[in-house]
Structure I
């Protein structure tokens, strides 16, 4: 009996030590992002401004409103006019620079809070996270309560997959009843959207759609190969992800524009569905094959260390080996990327709303920085600068009703704004390093934004990220 007591004492001591180590690790990681905390005790309100001498790009029309004043009160745009008189408010002189809506990245994977600063630094003032975990609900709550500087934060629940799709990050559904219960649970717990993924057969998919209607929650679809592609053109599905899925599923890797056109036509006939091409993440496969040193590059220092050590490395090794086993692989990937560009061009010509998404946070696709690469691809396809900007502003904001308060500069909209030196309708590159970013009316200057980059560079939170991911596996399985 004494031996048993000693064993139990040792076990409980080890459990206590492990719990203490976990708490300390997560506390250290949390304190590392204290720079994002908002000081609410300041005597002066820092989310109300009168901006003067500014050229407004409203994005609800293709125009520039020259030399205007913009009144922001408690994070909301109140008025835009030639002259506005308001007493007792901070005045910000924009010095004839340009005011645009903040950018929206509609397909990201957030792994830590450092990435929130990277998005802001690159002018991204709203993100749609498509790999939901418990930590994202906590981020969402802190954003809602104005506790931290962050893009407006929206997230799906965990990815809903079929029973055959293997992976510890997937929620495998085996029957309709289970599918409905998960939709109900995710809505009740505070996730904003449902994400459907590979392997959902018709019976389970129908259950997800049916419950999404009842629960009044939108679906975002990474197409399932178990149902026809046309099955994803449903009113509850608000966006379809990845141009490559058109190549893989309905086209069966046949890069044939004649076969593509009927697919484009079918998408264009459904007015409620947007398309997020995520060209950047696929093109980065080509980049990995062209640069053997990409994992040691300066840019990868901004990637979460766990992702870099695991996912980035695995993807690089996969494609490094593929090109050495078959040298034609490089050209094949380049041709498929070029065909993805054709898909975007035809979607645009058919009037399908394109929404900018990067798939940032996986492989070598960087949080924040990647949106400018994605926008440039749309420019290469032939979209005008205004049409390119629509994909990351007004088109994105119209995808879901809960995002309607974003995307344009109008009275009543949230003051997520960028101040840039040059007119982005002429020069898209002006968006890369905004002089100022307003997030819910709070102004961040370039020096602060650059510090966000530096804080995130070479961060040492691999273990903390692993613990948060472990929490996800325990809670969501």
Structure II
């Protein structure tokens, strides 16, 4: 039986990040992965979906070329070739994280399902290992709703939609969350008829309400058929396609994508034998990412918190730091930036407006600035969206929502500002490049600063001192 300083269960973003840190600290490290190194992000999520979004955007812009004063002919999309390009991108990323690459760095890799024998011993296939410290980073997988007949039809999820070779004539997307919206818009812009079904009253129910309205408007302009506040009563398949019963209505498609969320991967590990506390919603950890067994840590989606690759990677770094170095650092944060990569993008950090108003009442202030005030947005003919800053009257930043092109890039400045406990007004002191999308941050903070500066008796005093 081989003994390791650190055993990492799961070779996705969290597992790879943890292994890189562990080996740099001189720890004998092994990654256990039952599928493919790289996990969801590389093979099914971030990399393929963002590549698809880019290709779909090119097709869309070509079809809309008249608005730029151009005349471009767009031939029918060959989805097989699109999928080949996506796989090429995946393999480019995978080359930097392959088992061979990891072994070159001194990290052992074992393939197979991991099962705890006790709190230190793990069985991988027929091989038994032991470890002084263990990190569980098993991620999450598609959550499938219990809809009568669904288990009898050939539906797809974000994991296997990349196997399609023919563009769907009619794609039905079940679920209006991040995955559902990104893929619905992509396939619509590639040329499929798309119907998106969401049981909630709006798309992206966990995001800012105004952001949901903007995306719904854009989807309608794109031609996505939205069916909100409804869900299938039953599903069946025959020679004419896949049928969904929606009350008195029946809709038929040739491809059904189920995008109703993700669930933490916590079963099949025999964690009870290790004395680890968990339930189907995730593994219980303290602020330092330790389980009920203090030498066993957890990072990423299997905790049941934010399901972002960047958060998983950050937590993995914190977990390894806590496992191998003196002292402890918190592995949890309430200010985690996230982005939905629709067009326009939706980026968010901190509290939503309604959350902040409920918590801080009249001390909560909100500043909004439309994207059509941004010159770079005008030059790129992409003026959908807005910036919303939620802040305390003392200047503390409580939350930010950005809807627009490059929102995922622009939000990072607010993430740093919140981490460094900067006031909203302080951003106005930093010179931003013009014309960029991020200059919106400076303009907005300058407006807030000027409003506060000129308000009340201080404002009257300053106005009286103006040099004329």
Exercise. Consider the structures I, II: one of them gives -12500 for helix-only ellipticity at 222 nm (-39500 (n - 2.57) for each DSSP H run of 4 or more, over all residues; to 500) as calculated from the coordinates. Say which.
Key: I
Practice problem: Determine which structure produced the value 23.2, 86 for Rg and Dmax of the Cα atoms in Å, calculated from the coordinates; the candidates are I, II. | Solution: I
Exercise. Identify which of structures I, II gives the largest calculated value of mean count of other Cβ atoms within 10 Å over residues 136-143.
Key: II
Quiz item: Thinking only about FRET efficiency 1/(1 + (r/R0)^6) of positions 176 and 296 (r between Cβ atoms, R0 = 30 Å, to 0.05), which of I, II has the largest value?
Solution: II
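If relative contact order in percent (Cα under 8 Å, 6 or more apart) is computed to be 21, which of I, II is the source?
Checking each candidate, the match is I.
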Exercise. Using mean count of other Cβ atoms within 10 Å over residues 256-263 as the calculated read-out, with 22.4 as its value, let me know the right label among I, II.
Key: II
Practice problem: Could you figure out which one of I, II the value 0.10 for FRET efficiency 1/(1 + (r/R0)^6) of positions 72 and 224 (r between Cβ atoms, R0 = 30 Å, to 0.05) was computed from? | Solution: I
Practice problem: Looking at FRET efficiency 1/(1 + (r/R0)^6) of positions 128 and 184 (r between Cβ atoms, R0 = 35 Å, to 0.05), point out which structure of I, II has the largest value. | Solution: I
Quiz item: For mean count of other Cβ atoms within 10 Å over residues 32-39, which of the structures I, II scores highest?
Solution: II
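None of the figures in this text is laboratory data; all of them are computed from the coordinates on show. Nothing here was measured: the structure is a model prediction, and the numbers come from that model. Cβ atoms are built from the backbone, for glycine too; each structure is taken alone.
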